[in-house]
Structure I
Amino acid sequence: MEFAGLPAPVFCGVDWAEDHHDVALVDAGGTRLAKLRISDDPAGFTQLTALLTEHGDSKDHPIPVAIETSRGLLVACLRATGRPVFAINPLAVARYRDRHSVARKKSDAIDAAALANILRTDMAVHRPLPKDSELAQAIAVLARAQQDAVWDRVQAHNKLRSQLREFYPAILAAFAEKREGICSPEARTILAAAPTPTAAARLTRRRLQSLLKQAGRQRGIEAEADRLHEVLHREYLHQLPQVEEAFGRQTTALLRQMEAACTNADQLEAATREAFEQHPDAPSSPAFRAWGH
């Protein structure tokens with residue numbers, strides 16, 4: 001059957017899982033043309049492309065595919081073939097399912113058909129994933145990873161700060177005015193050397209100077225060491241000695257987590273920047289200028 005001189009439109013829905021995917025094809029009238037369960041491997045992908053080809057898929061008229069994620073190997077391979085891929089929000093699939101079925105129980109096969117029918121009825125209101133270059137897709141992966149790393153760093157910072165409020169107000173006071181707070185290399189270095197307020201009170205000016213240099217500070221070392229010495233030697237409330245020691249051990253563990261989070265965020269930021277600067281459109285981007293180019 002022809003549709004305005006072209007093959008009748010067919011729509012594909014894929015309900016994905018970790019080890020398999022359910023596929024459904026429907027035509028313009030909503031009739032299910034095929035259903036298939038494929039494995040999450042090259043053999044399964046070959047089955048999917050063969051099924052699409054069998055129902056009219058071609059380079060000039062690729063069958064659009066709806067799936068509930070924009071990531072993963074299946075999505076990457078579908079995009080590489082040039083087919084339009086639509087990442088549909090799972091909530092939209094659930095609402096569509098509720099409109100057409102009284103059964104509230106989730107079914108992979110039903111969801112695959114629901115995805116195909118969403119494209120059939122509402123494709124105009126959904127946007128396909130962009131036809132990005134390999135470099136652009138790599139930048140997107142790095143940018144998402146860097147964003148997640150920043151969130152991990154914030155979470156690690158909040159855990160550590162909450163811990164320090166329980167027993168170590170001196171270190172919070174020492175870095176209260178610093179832009180990075182206890183996330184700064186100087187704060188982390190001093191906290192690693194003195195994980196309790198009692199240990200901090202034993203730090204000499206010379207030791208503080210050494211720690212500041214170790215943290216990478218190059219200017220105003222003596223003045224900053226004097227300031228820190230004064231703050232850390234003020235009078236503060238204390239936990240009982242054994243309790244303080246226990247808090248110190250826990251702080252050391254939390255500090256290791258924050259160190260890892262900070263390192264991950266910094267390394268991923270550098271990798272994202274390196275990849276971004278390779279893109280031909282980078283010079284016209286505000287981010288490119290913000291990085292000092």
Structure II
Amino acid sequence: MIMKLLRYTLYLLVLASTILFTLTNTYNKDISIPSSLAGKHLEVLGVKLRVHQTGHGPDILFIHGSIGNLEDFEAVQPYLKQYRVTSFDRIGHGYSAMATEKATISSNAKFTSALIRALNLKNVILVGHSYGGSIALKMALNKDPNIHSLVLLAPAAYSLAPTSKLEHILSTPVFGLGLLRLFRPFIAESRLRKGLNASLEPNQSLAPDDFIEKRIALWNNPGVLFTRTQQTNEVTAELNAMQAHYHAIKLPVSILIGDKENHQDISLGCRLLEKNIKYSQLIEIKDAGHYLQYKDPALIGETIKSMSY
């Protein structure tokens with residue numbers, strides 16, 4: 001009886017592994033850009049990225065958070081009409097393809113620097129939100145020669161909360177995508193909705209009416225979710241390695257944080273970052289949460305413009 005049970009158990013494990021392996025390896029992320037959205041594909045380091053560029057003048061490059069997409073800066077862009085503004089969906093996000101390498105701060109920094117070169121951007125003001133701020137800091141530490149200054153919106157600069165066991169399992173290259181394809185219909189939307197509401201708080205009324213529904217429709221995608229789990233699993237180790245070197249950043253840096261930021265580690269990290277970067281300033285926005293660009297886009301626009309002087 002026991003041997004028979006063991007045989008059935010082994011059979012089920014092999015069957016489950018085969019199904020998950022197949023679901024992972026047959027996945028192909030749809031990156032077709034809807035006609036209602038801006039942007040076009042540009043191949044960077046062999047990966048198609050969705051890129052949108054407007055205006056003329058000094059260069060600004062927006063780097064969205066995790067999860068995110070280039071529309072995350074829509075409220076700020078009207079205040080930057082005298083600039084050439086470039087925004088893009090990072091690897092694996094939005095309507096950009098997934099890279100063959102793992103999505104990390106380092107790999108995102110590499111692709112972002114390559115995008116700058118591909119578009120021939122010069123003296124770039126990097127504007128990074130949340131995880132995008134981590135990428136901007138990494139690019140500064142890499143001494144990217146095309147960067148002029150940084151504007152960091154609620155950046156993740158120091159160690160974050162430990163990654164859950166579920167995130168570790170979902171990020172595995174062999175089975176992660178398969179698991180996400182199986183369970184996404186049952187868990188992803190509620191988790192995304194909860195996270196978005198928390199990040200918008202207390203500024204939900206200031207975001208576009210369809211902000212949450214559009215983001216869920218875009219982010220509730222196995223490829224996007226898998227990319228996020230890869231980032232989440234690596235972020236603490238990467239930030240731990242980066243934080244000892246922030247004092248070496250000699251670029252002008254503006255750090256903006258909302259006084260209602262619900263990620264305590266980010267809020268404390270911003271204050272520590274300002275102390276460790278010589279040419280930096282910290283600006284606190286009253287009654288703003290994590291998506292502070294919807295609370296005071298005019299102030300953020302003015303801060304960005306001040307960095308080009």
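No value in this document is a laboratory result; all are computed from the given coordinates. Keep in mind it's a predicted model, so treat the numbers as computed, not measured. Cβ atoms are built from the backbone, for glycine too; each structure is taken alone.
Taking distance in nm of label points 7 Å out along Cα→Cβ at positions 33 and 145 as the criterion, the top-ranked structure out of I, II is I, with the highest value. Source structure of the calculated read-out (helix-only ellipticity at 222 nm (-39500 (n - 2.57) for each DSSP H run of 4 or more, over all residues; to 500), -18000) within I, II: I.
Comparing Rg/Rh (Cα atoms, Kirkwood Rh), for residues 41-152 alone across structures I, II, the highest figure is found for I.
Kindly point out which one of I, II the value 20.1, 79 was derived from, the read-out being Rg and Dmax of the Cα atoms in Å. Mind showing how you got there, number by number?
On the way: I: 28.4, 87; II: 20.1, 79.
Label of the source structure: II.
Which of I, II yields 4.2 for distance in nm of label points 7 Å out along Cα→Cβ at positions 81 and 225, as computed? Traced to structure II. With mean count of other Cβ atoms within 10 Å over residues 129-136 computed over the structures I, II, the top value is the one for II, the highest of the group. Ranked by relative contact order in percent (Cα under 8 Å, 6 or more apart), structures I, II are topped by II, which has the highest value.
In terms of mean count of other Cβ atoms within 10 Å over residues 121-128, the structure with the greatest value among I, II is II.
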